[in-house]
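Asker: Structures incoming, each one as structure tokens.
Coordinate-derived values only; no laboratory data. The model shown is predicted, which means the values in this text are computed figures rather than measured ones. Cβ atoms are built from the backbone, for glycine too; each structure is taken alone.
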Structure P
Amino acid sequence: MTSATDPTDSYTVATDGACKGNPGPTGWAWVGEDGHWAAGAIPVGTNNIGELMGLLKAIEDHADIAHLIVQADSKYAIDTYSSWMDGHRRRGWKTSTGAPTKNRDLLEQLIEVRDARRAAGLPDVVLEHVRGHQGHVLNEWADERAVRGAEHAAKGTASAWSSLGGLHPQLDVSAAPKKKR
């Protein structure tokens, strides 16, 4: 993994969210190019909440990475981060039509982590859209982890877990996960 002290390197993570029902038990995840990952479960949420949480945790967990590239299959998450969240804040947490902003708590946290990167002199996170369920290896792994998160939430075991502390193994990201039959 690269660090903020090595500005020539970059690190890529894919994020995803999953929901069993919408709203319903929700999962989020990020998976890095080296197989490190994190995932979590939310008792009741929406797919968009899972997508935003995956993005937030990816940025938070890689605060020391100078050139962070986040790949997501959610245009909502990408557009929220890159275009919409500042406008919502400027309008007093209203949409362009005047409706209350959904997921305000997550947008406030995303603004906070973005602003912390800027204050530290780090470049903005680069967001890339990838097509979901099209064989993109990191996205497939992020989807698999997010679905597991939603399954844990459905069982009442809302929590978060990760490979970063060594408790859970890294993933072999040389190939996509095997699909359950």
Structure Q
Amino acid sequence: MNESKVQHPVLSSKNKLKLAVFGLNVSSGCSMTNLDNTLKIEWDESLEIAKMAELIGIDAIIPVARWKGMGGDINFNHRNFETFTWAAGLSAATEKISIFATFHVPTVHPIRAAKEVATIDHISKGRFGLNLVAGWNEKEINMFGLKQRSHDDRYDVAEEWLNLCKDLWSIEGEFDYHGKYFN
């Protein structure tokens, strides 16, 4: 996608074990707690942690895709940054670390996602990664007016979704696509 790419940190690292910061974009990160010293979900906080992770040699930053909290006293992950926009911002502000976006297939049309991915790939100079989730949180899927598919159907949709994106990234000019789930 991007001709002026730098080496992708995750793919080019000599380390067999890859290290990533996970859940930096959601309140409390991945800790179910209401303690005061957890992530506040402020842009300056994300930027500071991303730059520190890059400085110490962490390979990647991978966000959690959420649309609402889990409820209850803690309301786990109730505040969060949308992952594509967040990844674009972090990509522009860093130089070496790989930045991912995470999303659930039913919530993003492949044409839109393909364009967003290509754009962030250019911003990051090839350091962008995509964490594709077939969809697991039924309440969040329902927020989009969709019904949760069966486990196997979700993975069939995800495979077709990704194949369409690959075509959008690689086929020059207009084309027609006719699949089981996307046309």
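Asker: 13.6, 41 is what came out when Rg and Dmax of the Cα atoms in Å, for residues 67-122 alone was calculated for one structure; which of P, Q is it?
Answerer: Traced to structure Q.
Asker: Using mean count of other Cβ atoms within 10 Å over residues 35-42 as the calculated read-out, with 24.0 as its value, let me know the right label among P, Q.
Answerer: Structure P accounts for this read-out.
Asker: Who wins on relative contact order in percent (Cα under 8 Å, 6 or more apart) among P, Q, i.e. which is largest?
Answerer: Across P, Q, relative contact order in percent (Cα under 8 Å, 6 or more apart) peaks for P.
Asker: Given a computed value of 27.6 for mean count of other Cβ atoms within 10 Å over residues 11-18, which structure among P, Q does it belong to?
Answerer: This value belongs to structure P.
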